[in-house]
Structure P
Amino acid sequence: MIKILLADDHKLMREGLRKSFESAGDIVVGEAANGEEAVRLAKALRPEVILMDLSMPVMDGIEATRNIVAEVPGARVAVLTMHDDVEKTREAIEAGAKAYLSKGTSFTDVRETVIRVVEGDTVMSPALAGAMITTASAPNVQNVLSDRQIEILQAIADGMTVKQAGRHLGITRKTVHNHLNTIYRKLDTQSMTHTILSAVRMGIIDLNPVDSQD
C-alpha cells in the first residue's frame, strides 16, 4: 500500500488515476490542480510519492518538483506528462524527479514505477534516456570512480534495481546506497538518471539494458 499525491490540472486524469491506484490497494491522500497546490499538499500530507504533471497553471510541475524536493524531506516525485522532449526531461531530472514517464504509459507500468521509486530507484523510459545521452554535457569530474562504483552504476544502467544490484555484486543494499551517494558527489549529480546519463556521456559505462533477474 502506497500513499500517493496526484498533481494534474485535468480532473478526469486525476479521477482515472485515483480509481486505478485505489483498486490496486493504494491510498490517494490528495489531489492538486496546480503546482502551488501540489507543494502545499505535499508539505501537509507527506505522501510517499507525488505523481506530477509538468504543464499546470499557477506553478508548473518542474518548479513544483524543485520546491517539494527542497522543502519536504524524503519526498519522491514521479513525473507523468505528455512532454517527451529532451529539455523538459532534463529540467525535471535536475529539479529532483525520480521518474519520468509519458501519459501513454500503461497503468501497470506507472504503478511499477511508483513502487520502484518508493524503494529508492530512479526510472526513465529507454527512449528518453537514449535521446538525452546525445545532448548531455559531462560534468567537471575531479575524482575517478572506483571499480566497485563503476560496477554498481553499470548494473543499474543495465536495468537492475538497487536491491538486485547488491545481490548481483554480493553486497548489501545499504552498501550500494553508500556508494551511490559517493558517486553523486564525484559526478556532481543529484539523481540516478542524471548520474547514469553523465557516466555514459563520459564513457564510464555503457547503456545496454538487459533483463534483470529477481
Structure Q
Amino acid sequence: MRRYSPTDRLIGGLAHALATSLGPAPVPATANPAADAGDAALDDAARRHAAGLMRINHAGEVCAQALYLGQAAVTRDEDLHRHLVQAAAEEADHLAWCAQRLDELGSRPSLLNPFWYAGSFAIGAAAGLVGDRVSLGFVVETERQVENHLGDHLERLPEDDARSRAIVRRMQADEARHGAEAKDAGAVELPPPVPSLMTAAAAVMKALAYRL
C-alpha cells in the first residue's frame, strides 16, 4: 500500500477543493434519507426560506470536508488519516443530499463555496500542524456546533417540508457520531477563545450563504 507524503496529500486536497466547490454534486454512497418523504407544495416564501437553510447546510458540508481533508493532509498518523478521510467521505453524502434538495427547491449552492472551502482547509491544516489531539479537538467542537445549528434548522424549516427535515435529522445524527468518535480518539478540549471565534466565523458564513 502506498504511503502518501504531505505534499501528495496537499495536491490531492487541492484537486478535491475544485471538484467540491465548482463541480457537480457527488453521487452519494448512501441512500438519500428523504427518499420516502413526500414533497409538500410550499408557497414561494417558504420555498425560498427552505432553500436558504439548505444552502447553509450545503456550505457547512463543504466546510466540513475541507476541514477534515486539511487535517488529513498534514497528519503523519496513518490511522488518523484514514479516520479523517472516512469522515470526509460521509460528509460528501451529506453534500450530495443537500445539493439534491436544493435542486428540488429550484435553488443552487452558495456562490462562495470556493471561499468556504479554502478557509476551512487552511484552518484544518493549521490545527493539524499544532498536533493530532488539537486537530481532533477541532473536529469535536465543529461537530458540536453543527449539531446545534442543525437542531435550530429543524425548528426553522417549514413544518410541511418533510424532505428537508429528513435530511437534516440524518445529518444531525451523523455529526453527533463524528464528534463522539473524535473525542474517543483522544481529542483535547479547545481553549475558551477558540470555540467563540469558531461560532463567530460560522455566523458570518450562515448569514452570507443563506442569500448567496
Structure R
Amino acid sequence: MQMAGRLSPVVKAAAIGYLVGTFPTADLVARRASGGLINLRQSGTGNPGGANAVKVLGKQAGSVVIAGDIAKGAIASAIGAVVAGPIGAHVGGTSSVIGHCYPVWNGFRGGKGVAASVGQCLATFPAYFPIDAAVAVVTVAVPRWKQRAFAATVVSSVCWVLGGVVWWRRKLPNVWGPKPTLGLPLASAISSAVIMRRFIAESAQAG
C-alpha cells in the first residue's frame, strides 16, 4: 500500500505529461494557417512537426508549431514537478515526448519529439541547455554530413545524457531546474531513445 501511494503521484505525472504531449499543435496551426486546406500528415514529409511545418506552411507558421511543441515539454515537466516533485518533472517531460511521438488520438503517428525534448531540457536541465543548443547548431553547420538533422539530434542527445551524468555525479547547480539526480540522465536517455526510434522509423518508411 505504501509503495502504491508513492507511485501514484508519479503515475499521475506520467499520464498528464503524455496527454500534454499529444496536444496537436501542428494540426491546429496548419488548419488555421491554410484555412483547413493543408494536412501536414499528408503534405511534405508527412510529419506533423516543426520542420515539415516550415517547409509546407512557411517560417512564421512553422515557428509557431516549434514554439508550441517546446511549450508542451516544458509545461508537462512543470506540472509533473507540482504533482510528484523532482522525479515528477523528469517523468512528465519524458512522457510528453512519448505523447508527441505516439499520440493515441492519431493512431500513434506523431512528430519526432525534438522540440518537445527541448522544452523538457529547458525545464529540467536549464544549466545544460545552452550547451545542448550549441552542439546542435555546430553539428547542423557541418556541410559534409548527410541527414544533418538526424546527426545533430544524435550528437545533442548523447551530450544531453552525458551532461546529465556529469551534473548528477558532481552535484553541479541547475539554475531553476530540479536538483540533479539519477533521474536526470535516465529521463534524457529515455527521451533520446524515443526520438531516435522515430527518426529511424521515418527513414525506413521513406526508403
Practice problem: Kindly point out which one of P, Q, R the value 27.4 was derived from, the read-out being mean count of other Cβ atoms within 10 Å over residues 58-65. | Solution: Q
Quiz prompt | Computed 29 for relative contact order in percent (Cα under 8 Å, 6 or more apart) - originating structure among P, Q, R | solution = Q
Quiz item: Of structures P, Q, R, which gives 16.7, 54 when Rg and Dmax of the Cα atoms in Å is computed from the coordinates?
Solution: Q
Quiz item: When mean count of other Cβ atoms within 10 Å over residues 66-73 is calculated for each of the structures P, Q, R, which structure yields the highest value?
Solution: Q
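Every number in this text was worked out from the coordinates using simple rules, so none of it is lab data. Note that the coordinates shown come from a computational prediction; the quantities given were computed from them, not determined experimentally. Cβ atoms are built from the backbone, for glycine too; each structure is taken alone.
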